[in-house]
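Each structure below appears as structure tokens.
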Structure P
Amino acid sequence: MKHISDYYTKAVSVTDLKETIKKEFDTNEVPISNSIWGTSICSDEINNTFLTLGEHFKAPGPFFFGGISGLPFTGKTGFAAFASHIPNDGAAMILYGPHIGVTGDGTFGKVLREGQEQPSSSCGSLIAGLNAVKNGAVLEVAHNDYQQGQVNKVLTENHDTITKAENEVIETTEVAYDQIKRELTDIIGSGIENLGSSPLLLVGGVILNTDWNKEDQFDLRDITWFNK
């Protein structure tokens with residue numbers, strides 16, 4: 001899809017991503033079949049296309065770090081729990097990043113979901129946050145909408161960058177990617193002892209949700225090993 005490659009030059013299909021990850025384990029002589037995996041991606045069910053990655057890892061998986069938008073809301077406690085699940089002489093992987101819909105006609109921030117006649121928002125959380133920033137909404141983190149309050153806070157802090165961008169939806173997604181990477185790296189760094197000697201692979205990028213009858217893609221940004 002040309003309109004994807006115009007903006008996301010490292011985009012690969014989910015099928016190709018699976019092979020890239022497997023090759024990364026093989027090249028580093030880490031047994032993927034004795035490894036567990038987690039994700040820090042948005043809880044939107046459209047992202048469940050990535051569950052097929054689990055065929056390479058120990059069942060059941062994955063461990064979900066992300067809430068709406070993909071921010072790692074489970075924090076240090078979640079990471080400590082995840083690390084404690086690593087098999088003996090095994091390893092772990094975390095796939096992370098925000099998602100953005102792309103319709104067949106090249107509209108970013110929308111996707112045609114199975115069973116719907118019209119495209120809907122993707123990522124709904126990030127677009128809701130973008131609209132809140134543009135409308136000058138008062139920043140509020142309510143107990144009954146805590147995660148979205150945190151998303152709005154991140155986007156408010158990046159208001160100028162987002163509103164000056166050529167494409168606000170794409171820029172909002174970039175802001176989210178940087179934030180997810182920053183928070184996840186901080187969580188791991190502050191709790192690295194929980195891994196013991198077990199290797200951990202971080203795979204970061206932007207999920208590209210295509211219309212339901214097309215294969216999703218992943219713009220691969222970062223591959224980083226810890227304890228390797």
Structure Q
Amino acid sequence: MKTKVLLVGGRSKAKSLATSLIRKGYRVTVVNDTYEDCLELAEIDGLTVINGDGTKPFVLEDANAGDADIAIALTSKDEDNLVICELCKKRFHVKKTVALVLDPKKTDFFYRMGIDSVVCAITAISGIIEQQAFMDKIATLVPIREGRVSVAEVPISGTAPVVGKKLWEINLPKQVIIGCILRGDTPMVPRGDTRILAGDMLVLISSDKQEMAAIKELTGH
């Protein structure tokens with residue numbers, strides 16, 4: 001059965017994302033409150049388009065939000081994206097919600113409100129720079145030969161079983177260490193009492209045989 005994705009708002013972002021998802025075999029529905037945008041979106045083959053305000057429960061009901069596996073809020077207003085995700089999660093019982101956030105200071109609040117994934121363009125751009133610099137540096141420090149040592153980045157969602165736990169409380173395989181935590185745009189060297197937060201990116205250093213077991217322990221899947 002195809003995964004069903006609901007996109008709310010975001011004219012250009014929704015158009016490119018919907019096109020990409022449909023090509024990958026997803027069933028996609030878009031909700032947009034601007035009629036002209038809906039006409040443009042309707043040109044995409046296989047896309048279901050609903051004209052309406054996605055912060056209204058009856059509009060989400062018309063879009064069959066209750067059947068969606070993933071709901072993604074892409075509007076230009078942080079407060080609207082929060083309302084959309086909250087409605088999808090609590091009223092329509094959507095398994096995974098994703099919110100676009102323009103203000104990076106609101107990221108932690110969104111996670112505390114139960115949003116599964118929060119995407120901030122500013123943080124993402126700076127994070128990419130920080131992560132690439134760190135990974136380039138670590139590649140020169142860790143002897144990765146013959147597949148014996150692996151370095152992997154593991155994103156921690158709001159529903160991950162390790163959220164709120166300290167490192168010493170996590171049952172990782174013996175040959176695995178968390179070498180760094182990328183929190184927002186700041187890389188951190190963790191200690192045993194460092195607490196894992198939703199939105200963290202963990203950099204694992206492990207034997208290649210233990211990597212998958214460690215990722216399952218951290219993410220739950």
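Derivation of every value follows stated rules applied to the coordinates shown; laboratory data play no part. Only a predicted model underlies this, so the values are computations on that prediction, with no experimental measurement involved. Cβ atoms are built from the backbone, for glycine too; each structure is taken alone.
Just a few scattered comments:
- Structure from which 25 was derived, relative contact order in percent (Cα under 8 Å, 6 or more apart), options P, Q: P
- Which of P, Q yields 16.4 [Kirkwood radius over Cα pairs in Å, for residues 28-155 alone, calculated]: P
- Per mean count of other Cβ atoms within 10 Å over residues 84-91, the highest-valued of structures P, Q: Q
- At a computed 2.4 (distance in nm of label points 7 Å out along Cα→Cβ at positions 52 and 76), which of P, Q: Q
- With distance in nm of label points 7 Å out along Cα→Cβ at positions 4 and 196 derived as 3.9, matching label from P, Q: P
- Comparison across structures P, Q (criterion: Kirkwood radius over Cα pairs in Å) gives the highest value for Q.
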